[in-house]
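Colleague: Right after this note come the structures.
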Structure I
Amino acid sequence: MAKIPVMLITGKENINTEMVAFNFAINAVKNARAKVEFMFPGTGAQAANKRQKGSPQFMEQIEGMKKLSIPVKIREVSVAGEELAKDDTFPGLELVYGAVEADARIQDGYSVITF
C-alpha cells in the first residue's frame with residue numbers, strides 16, 4: 001500500500017494548485033487505497049486561513065479528507081510565520097512541528113508529495 005504525506009507548500013497565490021493537492025489526497029485514498037496524511041507547511045499555511053477568498057471550497061475539501069480519515073495537520077511555526085492566530089485557521093487542524101512530522105513519515109516509508 002502506498003503511504004503518502006501530501007505537503008501543500010503553495011500559498012494563496014495559486015488556488016488551482018491548492019485544489020489539485022486536496023483532490024490528489026482524496027483520490028489517492030478513494031482510488032488507490034493509499035494511506036495519506038495532509039500537511040500545510042511554510043506558506044501553505046495561508047491556504048488554511050479560513051478568512052481568505054477560497055475558504056469555502058477549501059473547508060469543503062478538508063471536510064472531505066476528514067471523512068476519509070486523512071489526518072490534516074498544520075505546521076505550528078508556519079502559522080506563526082504567516083502571522084495567523086490559531087483561530088484564523090480551519091477548525092480541527094492538528095498543530096505539529098513540520099520537520100519532525102515529515103521525518104517521522106519518511107522513516108515510516110512514506111513518499112512525500114509536495115504541491
Structure II
Amino acid sequence: MMELKASHESREEEVKANVRRKFAQALGDLEPIVLPVAQALAPVRSGRYKRSLGFAVDEKTLEAAFYSGGKAAPHAHLVEWGSHKMAPHGTMRKAAEQARAGMGQAIAKRMKEPV
C-alpha cells in the first residue's frame with residue numbers, strides 16, 4: 001500500500017510540473033502577439049524607446065512582463081506615464097488591450113495540449 005501511495009504522489013508532482021511548464025510556455029507564446037502591437041503603437045522620435053520594448057517570462061513565478069527602458073531609453077517611464085511637460089502615451093497598456101483576445105486564445109490553445 002505504501003508503494004502505491006508513493007507512486008501516486010510522484011505522479012501527481014510530475015503532472016503539476018508539466019502543467020507549470022506548459023503554462024510558462026503559454027506565457028512565452030504571448031511575446032509575438034503583443035510585442036509587435038506595442039512596437040507599432042510606440043511613438044518614434046529617436047527610435048530608442050521603440051527599440052527598448054521587450055518581453056520576459058519568469059518560469060519560477062509564472063509571471064510575464066512587458067518592459068521598456070534600461071540604458072537604451074532611460075526616459076521610457078516618461079513616455080509611458082507622462083510628465084508635467086507631456087501627456088502619457090500609454091503604449092504598453094494600449095498594446096495589452098488591443099492584443100487581449102489573441103493572448104487569451106494563445107494561452108487556451110497551449111493549455112488544451114495534452115499534459
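Colleague: I have 2.2 for distance in nm of label points 7 Å out along Cα→Cβ at positions 34 and 58, calculated from one of the structures I, II. Which structure is it? Display every interim value, and only then the final one.
Modeller: On the way: I: 2.2; II: 1.5.
The read-out was computed on structure I.
Colleague: Between structures I, II, where is relative contact order in percent (Cα under 8 Å, 6 or more apart) highest?
Modeller: Numbers: I: 36; II: 31.
Between I, II, the highest calculated value is found for I.
Colleague: Starting from the value -19500: which structure in I, II was helix-only ellipticity at 222 nm (-39500 (n - 2.57) for each DSSP H run of 4 or more, over all residues; to 500) calculated from? Could the numbers behind the result be given before it?
Modeller: Numbers: I: -12500; II: -19500.
The correct label is II.
Colleague: If mean count of other Cβ atoms within 10 Å over residues 26-33 computes to 17.8, which of I, II did it come from? Each step should come with its number before you reach the end.
Modeller: Working: I: 14.1; II: 17.8.
Going through each structure in turn, the value belongs to II.
Colleague: Suppose P(r) over Cα pairs in 5 Å bins from 0, in percent works out to 2, 13, 26, 27, 20, 9, 3, 0; of I, II, which structure was it derived from? The partial results should precede the final answer.
Modeller: Details: I: 2, 13, 26, 27, 20, 9, 3, 0; II: 2, 11, 16, 17, 14, 11, 8, 6, 5, 3, 3, 2, 1, 0, 0.
The correct label is I.
Only the coordinates and a few stated rules stand behind these numbers; no lab work does. Model, not experiment: these values are computed from the prediction. Cβ atoms are built from the backbone, for glycine too; each structure is taken alone.
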